[in-house]
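Alright, structures below, take your time with them.
Nothing in this text is a laboratory measurement; each read-out follows from the coordinates by a stated rule. This one's a predicted model, so the numbers in the text were calculated from it and none came from an experiment.
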Structure 1
Amino acid sequence: MALPTINPTQTEAWKKLQNHFNEVNNLQMKDLFAQDAERANKFTIKWEDFYVDYSKNRITEETFKYLLELAKDVKLKEAIESQFSGEIINQTEGRAVLHSALRAPETAVVNVEGENVIPEVYSVKKKIETFTNEVVNGERKGYTGKSFTHVVNIGIGGSDLGPAMVVDSLQYYKNDLTTYFVSNVDGDHVNEVIKKLDPETTLFVVVSKTFTTQETLSNANTIKDWFLQSASQEDIAKHFVAVSTNLDAVKSFGIDPDNIFPMWNWVGGRFSLWSAVGLSISLAVGYENYASLLEGANAMDEHFKNEDFDSNIPVVLGLLSIWYNNFFNAESEAIIPYSQYLNQFATYLQQGIMESNGKSVDRNGDFIDYQTGTLIWGEPGTNSQHAFFQLIHQGTKLIPADFIGFAKSLHGNQDHQDKLISNYLAQTEALLNGKTEAQVIAEGTAKEIIPFKIFEGNKPTNSIFIEKLTPKSLGKLIAMYEHKIFVQGVIWNIFSYDQFGVELGKQLASKILQEFNGDVTNQHESSTTNLLAYYKKFR
């Protein structure tokens, strides 16, 4: 069954929301709290170790009712069932969308074109576990008999952002292996990493589904050439492994067929960290922690699949995003994790959200006349408070923000944790209440300065409070945003799992590269022609 193709703006719920918005868009959230002592309890979801308070949003119970009606009108429940059952919901590429199958229990049955894929998934997991343990325990050695001390992941996009973010987020759980990620085709990037490596003790993980990605192969070949300055062609088999579907290309590179970890076309790149693309995660934190990450994601899968929409975390967050994007015309959302470990989390979500839902054609093939997609940005608190919070507090733009906090610190310094969480709580309260002219005057502010110290308030936030940052809770958090992406895509009537917008620039880059070597001359408009000429002077 294909996904439904319903224009959301033509539904009854959308019309109700539009009329409702005209009535409530100037409501003050602090007034809503004053009028209802139970507001926070009504708009909070408690699930396992997650506490999600969405009461600091510009919504009423009536708003929420219409948003839930919208989910029903666009057949979100049926769409969720189609995804989890292995239907071909990525219709433009003729693929199922089953990253959830990668973290399903071994007893699960998930059929793709009539065949249960779970046994194959667990076969690859077993291979990852065995390989990880051999490397971590020092049983698998390099060409001079030394154990591995460094791992370098070579990939780009989903083959880099996901694993890099998770390894960074789980630094506390890392083993003794030092992990690097090489992604950018910028030669300065790969050469800065090479400077830190010893060819005798470094393992390279080349991640490319097709084994044709320009950036990945360029970096892999540069590293291979550097490696061969010390080692022989036969030694490549001991130091290079691949995550790919292109077996012939991998073998031609010199990688042992036994060291190829397969992928599947029903796993999109930006959701692939749960597959063998996560090999570098397993190597960095150990297979048990990697398995816990998957277990957490599966718990969120079950919550999303089975929970009623009014207490379903990804559904609620997705509906709120629609409310701001399509009715308040808020173009961006900030992701603010109050944990330095999640330093790369917003960067990771930029790809997940913006590559998925940056679409202007609906599932009928028609151009869209309503807004889709959101701009995603953010940095950890409290650093972000000293960077861009000025814009959120007193700027002219409405910027809904997710605040992510952990109740327990990992290193146990309670003084630091209290200061961190006091900021986490204070910022959402400040964004809610603001500061009135009367309050500014009461502080004894000079008359001419008063306007500059007024805070409008009424800025929406979600507070996602989690007991502790663990591999399992991180898995839940990542999966939560994955499912939010799906909810938004279903409502906007777009295909979230293709990314044709990535292709055009790549194609043109290949043509321009040929011009550098004088092989061809292409026609360009005057700007590109002048830029090409400028660059060629320095070659």
Structure 2
Amino acid sequence: MDLIPAPRTHSFRPGAPPCLLGPRPWLDAGPGTAGTARWLRRELGAATGWDLPAPDAADAGGAGIRLRLDPGLGARLGPEGYALTAGDAGADLAGASPAGLFWAAQTLRQLLGQDAYRRAAPLGRGRTWSLPRGTVEDGPRFAWRGMMLDVARHFTPKDGVLRHLDLLAAHKLNVLHLHLTDDQGWRIEIARHPRLTEVGAWRPRSRRGHRASPLWDETPHGGFYTQDDIREIVAYAAERHVAVVPEIDLPGHSQAAIAAYPELGNTDVVDTAALGVWDDWGVSENVLAPTEAVLRFYEGVFEEVLELFPAEVSPFVHVGGDECPKGQWRASPAARQRIRELGVDGEDGLQAWFVRHFDRWLAERGRRLIGWDEILEGGLAPGAAVSSWRGYAGGIAAARAGHDVVMCPEQYVYLDHRQAPGPDEPVPIGYVRTLEDVYRFEPVPAELSGEAAARVLGAQANVWTEVMEDQGRVDYQVFPRLAAFAEAVWSPLPGPAERDYAGFEARMAAHRLRLDAMGVRHRPPGGPLPWQRRPGVLGRPLDGEPPNV
């Protein structure tokens, strides 16, 4: 049994003859199953050469695939639960919901073998495929099983985002958090503020490697998603039962916006008209001015964002809220006056004021704010949620205070961090986090009570792209560690120390072949291939230094 993530229960019959499908299996799609049926005909049909027609009298004696919804499964397996049975008549897939049925189809694809992940039938149409006889009953441990993709530092074109959605779905992950804005680029079209993409989406050059590196790539870099692109991404994700959560960062990480609209910055202490989109990594000192005009500007941004990311797809909107330097506010007479007018606790209070404003604003429109764990410092409305990135502490505090939490501690699930020690690892960043380390990640800290633990919605792996300049670099950093993460958030695993990593590693031999078939340029078990290295491009820490991220 080489399924990843591991199912809750399974029963296969070793030595039994396989269940054969083909050369022309039928597809019997019951009420409410049309979405999964379309996906099977399109994706599985392309790989196998099958048409998967509806059953008729001529096909009645052959094997096929049956799809049905069975809400009763939810009581035992949860709302995304499913059951799969393979026998003489073919494969029966039942889901507690449309999402559960879709995950059953993903399991079916894995059971058919790595060639089921190709885009055309390797041996032509009419091939007969085999399934092991048996049953699988399964459902996820967590409702939020996500990946954050930073498209601000290095832009991922639309087709790359769609590819990521397919990869998330193949691993039964169901949230894509898109980091759309930062100092180094603004990636979403806002019709009422066109300069955000006309100016803010482009920078003149990029540093190669960590911010301590002396190397530069002098090629201008940029790109953005049109509103039609975003609608397509959201719809494509919804077909795969993946929610797309947008992030618009404020009040820090905002230099690209200020470069486009200088009046957004602290004009009494900085010549904001001279600023461009930042070409370096780290955290820019250029932050938003604490004015009512800036609030109105960003309300306009969020009005368009809410239309593009409807609540039925995901109620959450991420506002960042992290890493906001206070130097300009301290130097600004206007900011100091604003502190007095608002009665907030100094410059830290201004950061919290920004977050609280949009917390209320989103709640009034039926949406939920989520932000990095710094947002706890100013107090939150009850419906706000926290992405705990600076370790577990922020998530523990948020859960105990009654807030929902997504665990994404940098020490465990930041996939830009190096995968092994040694000089061959490309652009080594942060902590060494091996495939085994990610497999042993536990989203729920032991010190949480049962009530507080229930506030942990799940977890996500974060993919920051400062040192990932193209799809190949992202593939290398993300895979195969995302497969380990997927099992950690889906499967009912024991505690980290008791997990069967050897068994997982054995299953990964088959899963690597699936990744190969999908064209994923993952890290090989023995380390990077020559073309995956980046000799001379410095990361951090250097040997013997503590992590500095």
Structure 3
Amino acid sequence: MDQEVKKTGGVGANEAEMLASPTQSASPSEENLAILQTRTQRLFNKWQLFALSLMYMSTWSAVPTNMYYAMYNGGPSAYFFSYIVIAVGAGCQVASFSELASIQPIAGAQYYWTYHFAPPGSRRFLTWIQGWVTWTGYVATFASSVNFGTAVLEGIVELNYPDSYVVEGWRTTVISLATLALITLINLYAFRAVPWIDLFSGVLNILLFVVFMVIFLVMAPKNGGEILTQTNVSSGWSNYYASSQIGSLSNVWLFIGFEAVIHMGEETKNAKKIVPQSLFWSITAGIAMGFVTLVVTIFCMPPVEVILDAASPVIAVLLHVTRSQTMTTALGGFLYFFNVAASMGNMTSVSRLTWAWARDGALPRWLGHVDGRYRIPFRAVWVTSLLVALLTLLNLGSATYVALGAITSLSSMAMYLSYAVVFAVVLNARCRGAGIERGPWNLGRWGLPVNVAALVYTVYVIVWLPFPQTTPVDASTMNYSGPMLAAVLVLAGSLWIFRRNRWPGPNRAVVDIALRAED
């Protein structure tokens, strides 16, 4: 990389030094603290990390589970064609992040890369905002994941006990908290088994993909080719283009948090090669399986109004396909298992981000500790779980589903803003002629156009994310993602006013030690 910097000619000495080595030498006290904060074990191999990513996204199983809003705004036609566009855009995002992960496969990921590539004058401020946006987005995503799985389970129970089981806030809360407790205890006291659980879940995921597709194709009554041109708008939107773009967010949500495995870089063997490979190929496989599932689901699904009237759309689809309550229950149970596995991966990833953001001084440094016995960020796991548990309590009472929805709607806006910041600062570095170093996994000359495509796609999605699904808008139908993100930005900005003269940026010694151990 030193040669690349010298070739640019137009880069100042300080900037060239930063690009060549984003981590300045650390003081002895910083290094001693960093040693205690980086003593995790590299447990994950390439197949285990691939499986973690595959299960974390669970793209194919999430397609029918997440189809409601696409049917509500746009219908089957928009659902099909938007997936193709979104898959290409998400693929560019993934490729760009994979290239960056090969340079710095570190738990902080986005905010470290922001610090690494941003202009020196704005580096610390952008990193501060990036860190807070990414962390809050991940916590919200975790809360959403746990509650999303509960909705699937309650749909199964309601199918079998229609007269005695009523979905209520307290029941949703109890089930969500039980699921959260299970995955927390596994992450705390049996973490050495997590890579193997991920691997088992990943293999099962692929096998059941085949089973589900065979069942759908053999048993379901089929729709004709005209289904691909069928449109539907039940939301009140008068403009079909706007409605279809809002409905396409069902497919956007399939790829929220795709970079989760990067946060496991400090616990992965040969991370500079394995992390980007696992990320890119797992998402590529997920996109392919998701497309097959999408096509099969569209041709095998019941009428749109059946899906929209169902308490659980995916259960309605399964019941239509199998015409059997028993088979629907069994298949729905597998989908719930996939969600639990995905939520466990979510816990693993977001706790590492919590740990990283704490050891860099934004959250209390007490959370940046690595337990000497279990060799994991024990405190960060506990506190992350506690935060999600508190958010889950918002389910209590019939009216507070809106409150939880407001919190979890933050996830998509926050995550996409974090992506946009990374793509923008990397593109700025390229356009300044500063160049970027290339890790073992890189895009070569395709890096610039893929980076541009990823940024354009990300900004376009951000435009539509705050739109409400339904008009006219009231308190229960409002999309709270914009206001929630604004609140996070105000909080981060306010904290910056008090911390800007005392926060030096990411811990330089942590990067030194983590990448030195990797080399």
When relative contact order in percent (Cα under 8 Å, 6 or more apart) is calculated for each of the structures 1, 2, 3, which structure yields the highest value?
3
Of the structures labelled 1, 2, 3, one was used to calculate helix-only ellipticity at 222 nm (-39500 (n - 2.57) for each DSSP H run of 4 or more, over all residues; to 500), giving -9000. Name it.
2
Origin of the value 59, 37, 31, where Cα extents along the principal axes in Å, for residues 84-315 alone was derived from one of 1, 2, 3
1
Of the structures labelled 1, 2, 3, one was used to calculate volume of the Cα convex hull per residue in Å³, giving 194. Name it.
1
